[in-house]
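Alright, structures below, take your time with them.
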Structure I
Amino acid sequence: MATGRTIEDLDRLDLAGLGREYLMAGHLIDRVAMPQVIGRLGAAGMVEVAVEEWSAASPLYTERIRRLLGFDREHDVAAMFKGMQFDVGAPHEFLDFRYRVDSPDRGGFHLDHCGALMDVEPMGEEFVRAVCHDVEDPTFAATLCASDPRARVEPVHRPPRRSESDHPHCAWTVWIDPSAPPATTPAVADRLRPARLLGLTVPLLPLEDPDGGRTDYRGPLDPDLRLEDLSVVALRALCREFALQGHLLVLAHAASLHERLDPEEVAEAVVAAQVGTAGVVSRRLARWLSGRSWVPAGSEEFVAQVLELHPMFAPREYVDVWIDGDGETVVVLGDSPGTEEVVALGWPALLADGRADAAVAAAVEGAWPGSTAVPVEAPFGRRRAWRVVSLPEPVPERPEVTLARFSTGADFVFNRVGSRDVGHRSGRPPVPGGGPGERLP
């Protein structure tokens, strides 16, 4: 990037904030995609696709997180919960998991706030049961079994709720049954293993970081872990993994749709979800960046900064994107593992083929509605390029983005920001903690 900041330039607190946004972005990928599935396959089809998507992706990216943070040799209940703390399926506070470890083989968790429930509760009991029963039962099991194949999970209570005062939203017991036959990795996950994404190396983190913070997660579970507790080098690696989790979800989603729809319908559904997600994630990133003094909001440099940090274009090892924000902002896409993915139709490939130009435009419009992106001739040897252009007046919100904003995650605000001690060391006061995040007015 010619101007602005890349992920390598961010300090510990900013990396933690960006990491939370990446977790939310990954979760929104699923939330935004499901209306496209319902419109084509109905509620029953939505359940089937959601189960396959999460059951395929979550065991694979959990394996990577376990290796990254050094607890891949731990197979107790605490290790299962550690994996869930770095899962785009459980963005901090939006799905506010509270964990309890009773012994190495037994524990539990409850959700003080469940954004997924908030999304479907207004849709009626059928959709609540679909998400909180039909989807959660097999997908919780698939995620936990990535840590120990003899893990078992059972609800203590869960929605539908009798009233809005019912709290916590749900509670679950987790245990390891040594006498049980080990669960096998879901077949849908095995189909994703050839993905070029999974061929990207999990980085080896140093034993310590001179700037402080944890570089691994060996040892006891911290039930109130915050990203600010981790080191700069660990947070950079985690942001990379969170972005990859989102791309893996897209691949799993597309692979599941491919079993049910013709290729053109699959592409249409995946692109529509990409456009919607790109827009709402840019809107969230713009709100986050507006609290910093890097570049003035509403400027072309501001738009370029949002694009530089957008998870649709991350990590650069998977999506080869160059963003020139010096003067006329141009986004240039080259060949990369993402554009040559082998298992399904992912976002980088759709961008390279010219089928997702609207997603780049939506990302620009989400950063600043007085601008958009138009395709331009790509430089020699590159796949595709877009130029950011100013508009005489703000463009109307794209229908895909409007539909995407049905999820309460689109406007969710994090409250528990800042470490319990990092803020003082960095010269910034920590923001007081609180309950579940509020929505923007």
Structure II
Amino acid sequence: MKLWETKSSGKLHPFIERFTIGQDLILDAYLLPFDCLASAVHAFMLQKKGYLKVGEFKKVKKLLREIYSKASARKFELKNVEDSHSAIEGLLTKKLGELGGKIHLGRSRNDQSATTIHLFAKDELLKIRSELLETIDILQKLAEKYADTPMPGYTHTRPAMVSTLGHYFAAFAETLSVDYISVEAAFKTVDRCPLGSAAGYGTSVAIDRKLTAKLLGFGQLQVNTLSAQLGRGQVETTTLAALVNVALTLSRIANDLIYFSTPEFDFFELSDAIATGSSIMPQKKNPDPLEIIRAAAGMLIGGHTQSAAILEGLSAGYQRDLQLLKQPFVQGVKLTKHCLQAFQVVLKNIKVNDEKLERAASDTHLFAADIANELVLKKGLSFREAYRKVKEGYTRAGWRGVIEFDDVPHFDPAKQIKSKRSDGMPGNLRLDLTAKWTISESKKTASEQKKFAETLRQIWSL
């Protein structure tokens, strides 16, 4: 029997039952452990308020922990129920009789579901932050290793100026560090406890919302109970928006590596550990993981748009529309984490072809702007005059036709790189700044992960 059914109520049509459940039982497998934790804390609060006896709470907690252990190991099967909440209460009632039904006092499936989503999101966002920092660290180490390796810089997908491979890797390390800030901001949105808001309008039962928020490790309480329900969707869209930023950055570098590893460029070689083969063409080494990472950005954008569209125009209070937020949210969080992990493997198994990079960086087209600068500095021309002179010289005689003095090494990539010494340029990457930030954030994130994990473990000691 469903939580909302009685013996006198009519029977729900079986297709409507399947239709309204949708993908929930599949997705709830990820959420069930956190549902058990929230239920245990709610039961403890009920015991503290005198609604449950100490012995009753201990029986409930013991069974919840058994469910939690099985759910954490993906060995708890959800079937013939509406959702994870129904599964928990149904099993408690089956094993403990009417005691199992007591723990729903003072809450609704609405705040129960919201709390579960918040806990799941906190856990996953902490993991994503950790994976982001690991990815940034790998990119920084590559930047340091290849700080002096010349590489063409591109604009409009055309060769533009001389740069370095270190500059390239450092650029994406810093860009991901900005994406990290978005993820950290999303974490702050998630780190609020909606438990006890019931269906949005509170409950006439005296409960202690501050206690449950503290025991579950939340930074603060979602105070207004209706706002706690309006937060359903806000958490999902805010989180997915941050993950879109991460996915877009990964997509851009993945696209570059796909093309830079083609035979036409040959800047990189993909090892057998990360390249797949063709069923018909024996010579193929396909960059499948990079292509999936590139495509994942579209999936994340779609998930965020889908979530925002579901929320658009909904009135205050719970609507069943909100159920459909779960799929893009859970899938988006998991996909982002897996893309970061896959990208780390790619970066650790990619071979750099230094010779091809240096040869490409010696193309005289790449020195045009630098020649114009030299004409300004050595000949006293205005930049625009020097620009026209270089362009006219190229049109008339090719790049070497504009050389008017021998003391300027126009076509030496190494010397041109060294000349770009301002902060963040190819000749002065300032990797120390990003490294210092990464170390600081890694310590903070590791501390938060440890604290959150310990808080959840202590719940079973209540």
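No value in this document is a laboratory result; all are computed from the given coordinates. Keep in mind that what you see is a predicted model, and the values were worked out from it rather than measured. Cβ atoms are built from the backbone, for glycine too; each structure is taken alone.
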Given 1.00 for FRET efficiency 1/(1 + (r/R0)^6) of positions 250 and 298 (r between Cβ atoms, R0 = 25 Å, to 0.05), calculated: source structure among I, II = II
In terms of percent of Cα pairs over 41 Å apart, which of structures I, II is highest?
-> II
The highest value of Rg/Rh (Cα atoms, Kirkwood Rh), for residues 154-289 alone among the shown structures I, II is in II
So mean count of other Cβ atoms within 10 Å over residues 306-313, computed for just one structure, reads 15.5; which one of I, II is that?
-> II
I, II: which one has helix-only ellipticity at 222 nm (-39500 (n - 2.57) for each DSSP H run of 4 or more, over all residues; to 500), as calculated, at -21500?
-> II
For which of the structures I, II does the calculation of mean count of other Cβ atoms within 10 Å over residues 34-41 return 26.2?
-> II
Rank structures I, II by mean count of other Cβ atoms within 10 Å over residues 114-121 and report only the one at the top, that is, the highest.
-> II
Which of the displayed structures (I, II) returns the greatest value of distance in nm of label points 7 Å out along Cα→Cβ at positions 66 and 98 on calculation?
-> I
